[in-house]
Structure 1
Amino acid sequence: MRLTDKTLGFVINFLLGVAWAFVLIGAVSSFYSFYQTSIFFAIVSALIGALPGLAAILVLEHIITGKEKLAELRKQTKLLEEISKKEDAIHYVS
C-alpha cells in the first residue's frame, strides 16, 4: 500500500477488499437474478448491482490520494525550508 501509516493502510486495504467483494457479489447476484428474463436486462442489472461497491472504491481511492498528496506536500515543504535556509546563509555571508 502507498500509505506510510501502517494501521490506516491496513484499514484502507481491508475496506478496499470488502468493496471489491461487494462489487463482485452485487454484479453476480443481480445477473443471476435476472438472466432468465433477458440477457440484456441481466447485464444492466449487474452493472447497477456493482455500482455501490464501485462508489466505495472511488471514495477509498480518493482518501488514499489525499493522504499521498499531504505526505508529498510535507516533503516539499521540508525541502523548500532547507533551500531557504541555505539561501539565507549565502546572502548572510555575502
Structure 2
Amino acid sequence: IHITPNGDYVYASERNSSSLSAFRVDPETGKLTYIDSFETDTQPRGFSIDPSGQFLISAGQVSNTISVYKIEQNTGRLTSRKTYPVGENPNWVEIINLN
C-alpha cells in the first residue's frame, strides 16, 4: 500500500487479480473512496510512487516486467505509459533521485 505525497490517493496491489486499486482520501475525515482497479503486470509484488506523485511504477513478479503509469492528478486514475522487461522475479521498486 502506498499513498501519494500530497495525501490525495492511496494505491494497493492485489497479486491474485494482477491489479492495482486506487482510492481517494477525504482530507477532512480520512475516509477512502474506491476509484477503480487497473490491470497491471502479472502478480504485482511491489510498486512505488515517485516523489512528485505523478508516476507509479509496478513490478510483475511472474511477468518479469516493470510498468510505468501516469497518475491522473484530478482523478487518481492510472494511465499505462510503458512496460520494460527486467530480470527474473522482480519484487521491489525503489525510486531514487540522481540529481
Structure 3
Amino acid sequence: MLSREITVINPTGLHLRPAGLLAATAMKFSSSIIIKHENKTIDAKSVINVMAAGIKKGMTVTLICDGADEEKAMTKLTDLIESGLGELTTRY
C-alpha cells in the first residue's frame, strides 16, 4: 500500500470534468484507489463520489493505492493531480 498527500491546484477543484478524468484514469488500474479528505473516504474510480466530496483548489488530499499495480497508479494519478487535471494553461 502506498499513500501520498497531494494539494489540488486546478482552479475549479474536482468538478465534473477533472473528476471524470481522475476516475477514468483510476479505472485503468487493478489496484484499489482511495482519496481521503477530512473525514471522507472516497473511491477514486467513482466520478460521482469524487465530485460529491467537494474538493476545491488548495485542499490537500491523501491518495492511497493498494494492489498489484499500485506504484504505476500512484505515479500516474499524482502526476495528473499535480498537473492540474488538464485545467492549467499557459496564457501569454
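Here, each number is a calculation from the coordinates, and none is a lab measurement. Nothing here was measured: the structure is a model prediction, and the numbers come from that model. Cβ atoms are built from the backbone, for glycine too; each structure is taken alone.
Can you say which of 1, 2, 3 returns 17.9 when mean count of other Cβ atoms within 10 Å over residues 35-42 is computed? Numbers along the way, then the final one.
Details: 1: 12.0; 2: 17.9; 3: 14.5.
This figure was derived from 2.
Consider the structures 1, 2, 3: one of them gives -33000 for helix-only ellipticity at 222 nm (-39500 (n - 2.57) for each DSSP H run of 4 or more, over all residues; to 500) as calculated from the coordinates. Say which. Only one of 1, 2, 3 returns -33000 for helix-only ellipticity at 222 nm (-39500 (n - 2.57) for each DSSP H run of 4 or more, over all residues; to 500), namely 1. In this comparison of 1, 2, 3, the computed figure 28 for relative contact order in percent (Cα under 8 Å, 6 or more apart) is attributed to 1. For which of 1, 2, 3 does P(r) over Cα pairs in 10 Å bins from 0, in percent, calculated from the coordinates, equal 16, 25, 19, 15, 11, 7, 5, 2, 0? It traces back to 1.
Out of 1, 2, 3, which one gives 3.0 for distance in nm of label points 7 Å out along Cα→Cβ at positions 3 and 43 as computed from the coordinates? Could the numbers behind the result be given before it?
Numbers: 1: 3.7; 2: 3.0; 3: 2.0.
Computed on structure 2.
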